[in-house]
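Some structures are shown below for you to check.
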Structure I
Amino acid sequence: MNELTLEERLNRLSEGARQEFISELIRNKILPSDVIKGRVVLIDDAAQKLLYRRDNRKYMKDDLAPYIADRLQRDGVPLDSGQDSLQEALYHSLTKEPMKRAFWGQINAYPPRDIMQELPPWIAFYFYAGIWTKKTTLFDHKKFFPNNLKNAPIYMIVRDCVLEGIDTIKKVHNKKYQEGDYKNPMQHAPHESEIKERLAKPISRNSAQYQLNFG
């Protein structure tokens with residue numbers, strides 16, 4: 001018997017999970033300034049402590065990597081090589097500013113565990129980075145709108161966020177590189193090629209129809 005694809009596994013989840021997922025995506029965004037100025041207290045104690053471990057904004061890459069890996073594990077993402085291994089991979093593969101985008105994506109969404117347990121770690125990482133971009137972008141074609149999401153398959157929403165997240169990570173890193181903060185440009189995000197290849201595989205007619213109508 002053939003193993004189910006990521007699309008098949010996600011799209012067979014319940015309508016309740018899909019609606020809960022959409023509710024997370026369209027709820028009001030939490031900005032860094034909201035937390036730092038005390039307008040919002042985060043429900044995740046670990047994130048709240050991370051932000052105030054040092055002088056407010058000055059959390060570092062070595063704070064972010066452990067939190068992101070731990071949060072992915074708590075979300076249900078299968079970490080086959082373990083949390084410490086993912087944490088190390090994040091730390092050595094990425095710079096601080098791109099990593100912050102995934103962190104704030106995690107602050108802004110708590111997708112159903114049924115969805116997250118189907119996502120490999122790096123896909124889940126980019127998924128959260130994409131959520132942050134789509135919640136904060138000024139471009140309407142990238143934003144989450146209830147009408148766009150109303151009938152969308154879970155897979156296509158996740159896929160859209162992951163691809164947006166990959167693009168975000170590269171753009172943020174390369175902007176800091178152009179400003180002289182980083183030594184080298186980022187030509188490809190970590191695992192970008194294999195993830196895009198996986199997401200480019202044939203999809204169902206229902207998903208393809210959504211892809212054509214999205215945005």
Structure II
Amino acid sequence: MITLIAALALVPEPTEVDLAGKWANQTVTAKVKQSPTTDGGLVVSVVMSIRAVNGGVKVTQETTYNPYGTPIRQLVVTDNGRTVNRVVASYTSTQVEWKRDNDTAKMVSIPDGTSIAAVHVFWFYRSRPQVGTRWTYARFNTDIGDWVTETVLYRGPEQIPSLGQMVNAHRIEEGESISWVDDKGKLLRLRRGDLLLERVEAQ
């Protein structure tokens with residue numbers, strides 16, 4: 001508790017970054033925002049647009065975390081230009097209410113013996129993990145309405161190309177995803193399978 005209070009005394013500034021890249025020969029752009037809440041939590045917003053010859057899709061995801069990294073609410077909106085799909089996950093201490101569009105809400109119990117706190121969302125944004133730090137937690141997958149176990153690893157510092165120059169970054173791995181963030185937790189680069197997004201000048 002004392003550690004948390006000390007951390008909250010230094011409220012981080014909001015961050016915002018634009019990224020762009022390719023995925024399966026399709027152009028992808030994204031905007032990532034991190035906004036601190038008044039109670040020491042965090043709202044992470046990602047807006048991703050995928051452009052293709054036969055159209056495109058825009059995905060908006062917003063997750064609100066409490067000061068410990070435990071999710072409070074997730075919103076995912078997918079718009080392909082013809083239909084808009086909306087998924088909301090609302091968390092209590094024992095379960096998640098998962099609702100897709102106008103379907104009846106489904107209640108899913110939080111798994112026993114596993115933390116659901118995504119503490120890594122505060123890495124470098126509010127805390128500094130040691131090289132090799134690992135965190136295993138249960139993440140609610142809003143696509144399938146169930147829990148998946150994830151392990152996050154802080155691999156260590158690296159230099160990466162960004163905006164035409166080499167910069168210092170921190171490499172964080174989670175499943176198939178590798179992200180590189182700066183000293184303030186701002187995303188500089190993201191790779192997941194064939195998808196590669198890199199920071200670009202603000203649009």
Out of I, II, which has the highest value for relative contact order in percent (Cα under 8 Å, 6 or more apart)? I
Entry that produces -1000 once helix-only ellipticity at 222 nm (-39500 (n - 2.57) for each DSSP H run of 4 or more, over all residues; to 500) is calculated, selected from I, II: II
With distance in nm of label points 7 Å out along Cα→Cβ at positions 67 and 99 computed for every candidate in I, II, 2.9 is reproduced by structure II
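Computed from the coordinates by the stated procedures, all read-outs in this text should not be read as laboratory data. The structure displayed is predicted, hence computed values, not measured ones. Cβ atoms are built from the backbone, for glycine too; each structure is taken alone.
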